[in-house]
Structure 1
């Protein structure tokens, strides 16, 4: 099994811990997406897995073998870098097969493997071109073929799409997903783009300050964030966050009054509560006209139209609210609306630790 396992890995640079007690497993054949802000340790984790950096503490296991102190050449992993790292003077086919020649693979065998890898990623017609003759997407395909041709146990992809324009990035997301499904390889895909992580990963690991905040399937990451950081980092626009309390069995959070999650009945508890913009109900300003009868009046400050989505920024007397709606949501700036929350859609966190409650 081509399983990649980190066990309590710490990577320290001077007084700075780039990784802290890093524990995670990429299962055999799994595409695991690592996502987090810049400086969260994503690339460091890949470099430790590849042997390009030594772990200060802990261990790395591949196929059930401790490779912590083995050099990169003996780990049988392949890494795709952000900048593609193609040799500019070599044709695409020679770039793809460079590692095979370095390992002494016979010429005829290497040529067959290069063409087979190029056909898998859709760049077989580019083998005679040099990198400067290729588009960004074509260079990315060549880099993927070069990784694939080595037949590694694990693929490590370090923000491979970040240099592409948005349309091509979306196309290449699909290419990487199809490549993974076709070859059934174990992959770790590092990105700072949450959309990329949620659409690509079988599971998603959210990182912050060198530590894992949550590992789960994409839908669970979004619907049940483990803590305040995950809740606010994942999602665009960001989750509306408010200080909250429970009074007389009701949760009061910013402009919203609703039922608390099960198990949170203690009055006076200090909480933080979050509401996704798409879970805000917009209604006439009269509370009696809202589905729950508890709508708070809010004034429209800004309306952003983004294709099929509309983002409305509102303000009550004391709180800001962002609403995500469809193309029919088109209020005028200055208009007064009622805002409420869909039942059961409030996320509650401990005010001190940030951990999810309920």
Structure 2
């Protein structure tokens, strides 16, 4: 072997892929508003759970996170065998596309999409049909007419922060020509009425719901998500899932976080108040903002406005829409009080 030997090329779809670009952190915790992380942290119970779990690191974790699934099942009122835990909900998206769309399959999603839905499909050689949003909201009627192996619907949507109603989703599932409908509920805890919006309790047949503990539970660094679906779909995905994809620390953190309803509700209340304040702040600065049902807002800047760059130079990182396939926008996470002060100073200086 020689260092001059040619490097083998991967499959064409991998070579053509535009990789996911993560949000850039700012120089301070308060100014990092690019990745929709919780500025309010995880439950205090998480630290104690991790300290206890450290003593078990010489053993492999529970491969199916049975204790966490039972806890989630009791919270949601569903059979734990209908739940699959993954290394963040993104891993579950990859598993779904591998199982149902690999080798020439197809998916349909919004345009702009949540990028992992698009990327995961292209990696496994699936074709992607993207249906433009209408007024920043899913066009479910148009999506339902597309024949596909998987239909992905973010509810609330990322990056637009909009929702469709549960009745609209039910009608979509019934009418969709897709073999499988996946509803991504990463931000469901932040909608005005989560119980009246979610389909998690109805996931059966062709419907799968994915969720994450990264947002409302403040566990972005732990990488824990889960899906709810029929036991048959969960069984198929277990066959291809890496056996220990969620480690001991992640499972311990997740159980502690899910068990602390008070912390999650406090986070929710602060986010709902904060997004109104964030919307008012940008509107006062002369920008239009898409009405939000998430822990972020989408600010409409126009194609020539370098708002993201100007804020970054003043210590605030936000997500430029170009990275989200939504040019002419920036996406801004609801900050802490200290983050609001920093952002307001940056906007005033910009003005």
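Laboratory data are not the source of any read-out in this text; all were calculated from the coordinates shown. Quick caveat: nothing in here was measured; it's all calculated off a predicted structure. Cβ atoms are built from the backbone, for glycine too; each structure is taken alone.
At-a-glance table
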| item | result |
| --- | --- |
| For distance in nm of label points 7 Å out along Cα→Cβ at positions 219 and 251 computed as 2.1, the structure of 1, 2 it came from | 1 |
| Computed -11000 for helix-only ellipticity at 222 nm (-39500 (n - 2.57) for each DSSP H run of 4 or more, over all residues; to 500) - originating structure among 1, 2 | 2 |
| Relative contact order in percent (Cα under 8 Å, 6 or more apart) - highest-scoring structure of 1, 2 | 2 |
